[in-house]
Each structure stands twice: as C-alpha cells, then as structure tokens.
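Each reported figure results from applying straightforward, stated rules to the coordinates on display, with no laboratory input. Source: prediction; values computed, not measured. Cβ atoms are built from the backbone, for glycine too; each structure is taken alone.
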Structure P
Amino acid sequence: MRFDKYHLEKLPAPMISPKQSEELTKRVIRMLELQAQLELLGGKKTAESNELVMRINSLDYEIDEKVFDLYGLDDKEKSLIRESTK
C-alpha cells in the first residue's frame, strides 16, 4: 500500500507535548531493543524468548494506550480498534 503526501497530510494528528513524545519514544526504543534480542535467539522457544515476547506485548499495549489517549478515544472505540487489528 502506498500513501502519497496529499493523503498523509489529511490524516488527523494530535498535538503532542514534549513529555508525551519522550514517553512514547522511550517505549518504542525499548520495544525495538527487545525485538532485536528476540531475533538473536533465532526463533528458539525458550523461557527467555517467552519472557521477551511477554515484555514486547506489554510494551505494545502501553504504546497503543498512549496513542489512544492522545486521540481521546473511549473504551468502546479502543475495543473496536483492537478487534479490527487482530
């Protein structure tokens, strides 16, 4: 799927404070670090890989919640989005 500049400019983007940006950035960087660690395990199913997957999923959820809050979504809207992205 390709997006051109015209369509990207039409997407609503909430105003985000430096603090909110920092919080999101830290979580994203941490998730990328954990994913890199998981890749180093080469797909092996171990206690360590299971722990990494749980931590990645937890961070993913936290990031989603922060973004949902930025857009002012209520619980019903959050649930609808979660169900549509499974």
Structure Q
Amino acid sequence: MSESSYRPPRRGPQPVKAKVQDILGLTARLLPPLASSPYKDPRAPQNLVPIGGLERELRHRLGDQHILYRALRAAAAAPRTVLPPVPP
C-alpha cells in the first residue's frame, strides 16, 4: 500500500453510508495481499494465507487423521449415560 493511497478515517459525526464506504475501502486495500496463490491452495484466492496456515497448524496438532476418525466414530457409537438433573 503506497503512502499516497492511505486516507485516515474521518472524524466526527458521519452518515452510516460514509462509514461503510470507509470500511469497504480499507478492506479492499488490506485483503488482496493476503490472498493465496492457486499453486499453494486450490481454493485461492478465496482462502486467505493466514487461514491456510491455521488449517495446517490444526491438522498438525490433531495428529493422524485416521486415528482421530476412529476415535470419533468410537465415541459416537458408545452408549451415552444420562446424568440425573442437578438440583437448584
């Protein structure tokens, strides 16, 4: 973003339309650099680079997807215990 294209937000009372236009302008300047490349993510440019990094980190932390899938299926198939209501 070049220094000449930045416009500070307006101060004082503004109509809602002007506020929305300011937010849209800021969004239009900030989001394009975060768009991923098609060779990195097939959902590009809709999937932003930070989201792709978050997804990779979560996959890493969850571990082997086959073990996780088996554990989730076993938990879903296990009989459920009904707890008695807690008195007020």
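Assorted remarks:
- Given 0.60 for FRET efficiency 1/(1 + (r/R0)^6) of positions 48 and 72 (r between Cβ atoms, R0 = 41 Å, to 0.05), calculated: source structure among P, Q: P
- Look at Rg/Rh (Cα atoms, Kirkwood Rh) for each of P, Q: the largest one is in Q.
- Among P, Q, structure where helix-only ellipticity at 222 nm (-39500 (n - 2.57) for each DSSP H run of 4 or more, over all residues; to 500) as derived comes to -24000: P
- Top of P, Q by relative contact order in percent (Cα under 8 Å, 6 or more apart), largest first: P
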